[in-house]
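**Student:** Multiple structures follow.
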Structure I
Amino acid sequence: MSKAEAGKRWYVGVDVSARELVVAISDGREAMMAEVSNDAAGHERLQARLRALPAPATICLEASGTYSLDVALALARAKANWQVSLVNPRLARRFAESLGMRSKTDPVDARMLARYAERMQPEPWQAPGAARLRLRSITRTIAALVRQCVQHKNRQHALSASTALPTLLVRELEAQVAYLEKRIRHLRRQARSLIERHPELLRRWQHLQTIPGIGEASGLAILGELAVLPAMMDERQWVAHSGLDPRQHRSGSSVEQKDRISKAGNRYLRAALYMPALVAVQHDPWLARFYQRLVARGKAKLQALVAVMRKLLHAAWGMFRHDQSYDGAKLCPQP
């Protein structure tokens with residue numbers, strides 16, 4: 001093998017859909033395209049194709065849900081001469097826009113992901129353990145059921161206020177709400193049982209419960225998302241992963257917009273932190289003072305609340321890392 005071949009690397013973009021994988025394999029110049037089915041047999045064919053490459057490869061997929069997770073797990077567990085990276089879909093879309101890619105088709109997205117792997121050099125993805133993945137699946141299903149339950153309750157309230165509609169519809173919605181609440185309670189019991197069988201998850205769960213504002217429902221949702229994060233991530237990376245990192249927009253002396261959060265991150269984690277932050281600023285004196293100081297300095301209440309959400313993430317990271325319960329004095333020392 002020549003020196004040029006020894007230093008060569010391939011870049012692979014995989015666009016994932018429910019039924020098929022569109023694959024772009026690039027050597028940095030042009031991309032070869034392939035299509036395989038999104039099932040176990042298709043994953044095997046993809047691995048065989050990648051093993052035939054004469055040099056190591058970086059494989060890039062969008063972290064877009066269950067379908068991409070199954071592909072990433074199959075590739076990561078193969079222990080072959082490649083690196084698997086999962087990229088946030090919002091970041092991938094912005095990268096495509098920066099390249100002037102206006103069309104959005106499966107082959108275009110696959111080529112874009114291959115170029116993203118080449119230019120951005122994304123961090124390798126570490127496959128979480130089965131228990132952690134199962135916990136996240138359960139908590140995300142709970143979140144979906146809770147959203148449905150809220151929608152049904154809103155419709156139920158609207159129907160009950162009307163005298164023109166039959167009571168049959170109201171009773172039907174009541175039955176649906178009761179069924180959803182039953183399934184939510186069942187899944188929460190399953191999640192707690194799973195946590196209790198795994199000492200590391202149980203330790204983290206118990207620490208989360210010491211934070212004012214985090215109860216059973218929010219604790220499960222937060223732990224489900226944090227459990228699958230790589231151990232080497234620091235607290236700032238957790239904040240960036242959640243999309244709570246501030247994004248500045250300033251140019252010259254004439255353009256200066258208010259800072260906003262990037263939202264280029266985990267929407268489930270952001271949603272899970274919102275209510276605990278609201279409760280914390282009411283019942284935790286340390287976070288309440290921190291919130292009030294930000295408002296007194298001219299921050300909007302929502303901006304101050306987002307800062308509290310970031311503080312909660314910092315607290316969780318510190319508790320998990322140092323195996324300690326919540327201490328508001330360490331999190332928000334007095335100025």
Structure II
Amino acid sequence: MTAPRAAILGLEGPRLKPEERRFFADSQPLGFILFKRNCENPAQLKELVGELRAAVGRQDCPVLIDQEGGRVARLGPPNWRQPPAAITFARLAERDLDLGGEAARLNARLMAADLADAGITVDCAPVLDIPVPGAHDVIGDRAHGSAPGLVATLGRAVCEGLLEGGVLPVVKHIPGHGRAAADTHVALPVVTASEAELQRTDFAPFRALNDMPWAMTGHVVYAAIDAAAPATTSRGVIERVVRGHIGFRGLLVSDDLSMNALEGTVAERARAALDAGCDVVLHCNGRMDEMAAVAGATPPLGEAGMARWERGESLRHAPAAFDRAKAASRLAELLETRGKSLADKPLRYA
């Protein structure tokens with residue numbers, strides 16, 4: 001089998017255009033990522049996912065989406081359930097850890113059911129970042145708390161719920177985005193905390209979940225480790241921290257190459273990310289000129305990357321038996337009995 005290209009690409013709209021179909025057939029990306037612009041209703045979405053796999057001729061082609069809950073949910077009303085933000089489960093877990101974990105797992109299992117119905121196989125969740133006072137709110141309520149142990153516990157519950165539903169989780173944004181004082185969609189944040197402090201806090205949830213199949217990098221500079229490059233394009237951060245201290249052995253995908261935190265053309269960004277040690281690069285905006293540039297700069301997935309991807313696929317199974325209505329009722333009960341408006345409560349920092 002010829003290895004697919006080490007890239008995951010987006011597309012422009014809810015239907016595959018003839019020129020996109022031809023481009024994907026020729027370029028053979030590893031997979032695709034979907035956004036709200038691609039998702040109109042369940043029937044349309046399922047058809048689109050099938051067409052994407054047909055375009056590359058691989059039924060195991062991963063199709064990704066960001067379905068975290070709260071403000072980062074590509075599927076939502078009126079055609080899909082609106083999952084709560086991660087902070088909701090953190091607030092519940094601060095009162096009762098077991099119930100918080102149960103609720104987070106049930107919510108993830110319900111999200112997985114929606115994704116699996118459409119043929120989506122990878123969810124870019126959970127967020128394991130730990131926000132601190134003064135950080136940009138780009139993470140904010142997407143966080144599962146501010147204490148490393150709590151974030152790790154709830155993060156694993158989310159991963160378990162997704163895996164039970166036949167969907168692979170992507171832990172993000174490795175090795176930690178919570179201290180960033182800027183939104184990486186707009187600018188490059190620099191974190192000045194010591195390496196010892198980062199190991200104690202930011203890196204800890206990722207180390208606790210280093211057995212997960214996929215992880216996504218953050219476009220964040222960690223000055224104590226590499227003052228010249230963000231994690232996505234830093235060999236020092238990826239080798240020393242992600243593969244070293246954290247011990248992550250799964251498939252490592254970059255965050256979106258089109259974000260303004262990165263310098264250079266998208267082709268230069270793609271090469272820099274792969275040279276640093278990312279297995280796969282991610283390009284999301286669906287612009288054909290940029291996707292062509294990324295494809296031109298991206299080789300086939302390497303031997304190590306193929307092994308990591310195949311290991312992840314080995315963890316993806318058909319969804320276990322599941323009573324969706326019963327799970328939704330239990331989740332509503334957990335959130336209701338522990339107090340309304342949990343998501344509206346301010347984040348309590350450790």
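**Student:** Quick one: relative contact order in percent (Cα under 8 Å, 6 or more apart) came out at 13 when computed from one of I, II, so which one is it? Show your work: numbers first, answer last.
**Tutor:** Values: I: 13; II: 19.
Traced to structure I.
**Student:** Further, regarding this structure: Among the shown structures I, II, from which was the value 38, 27, 23 of semi-axes √(5λ) of the Cα gyration tensor in Å calculated? Spell out each step's value before the answer.
**Tutor:** Working: I: 38, 27, 23; II: 29, 26, 17.
The read-out was computed on structure I.
**Student:** Where does the value 0.45 come from, among I, II, when FRET efficiency 1/(1 + (r/R0)^6) of positions 61 and 157 (r between Cβ atoms, R0 = 41 Å, to 0.05) is the thing being computed?
**Tutor:** Numbers: I: 0.45; II: 0.90.
The structure behind it is I.
**Student:** To which of I, II does the computed value -19000 (helix-only ellipticity at 222 nm (-39500 (n - 2.57) for each DSSP H run of 4 or more, over all residues; to 500)) belong? Present the calculation step by step, with values, prior to reporting the outcome.
**Tutor:** On the way: I: -19000; II: -12000.
It was calculated from structure I.
Bear in mind these aren't lab numbers, they're just calculated from the coordinates by the rules spelled out. Keep in mind that this is a model prediction, so the values were computed, not measured. Cβ atoms are built from the backbone, for glycine too; each structure is taken alone.
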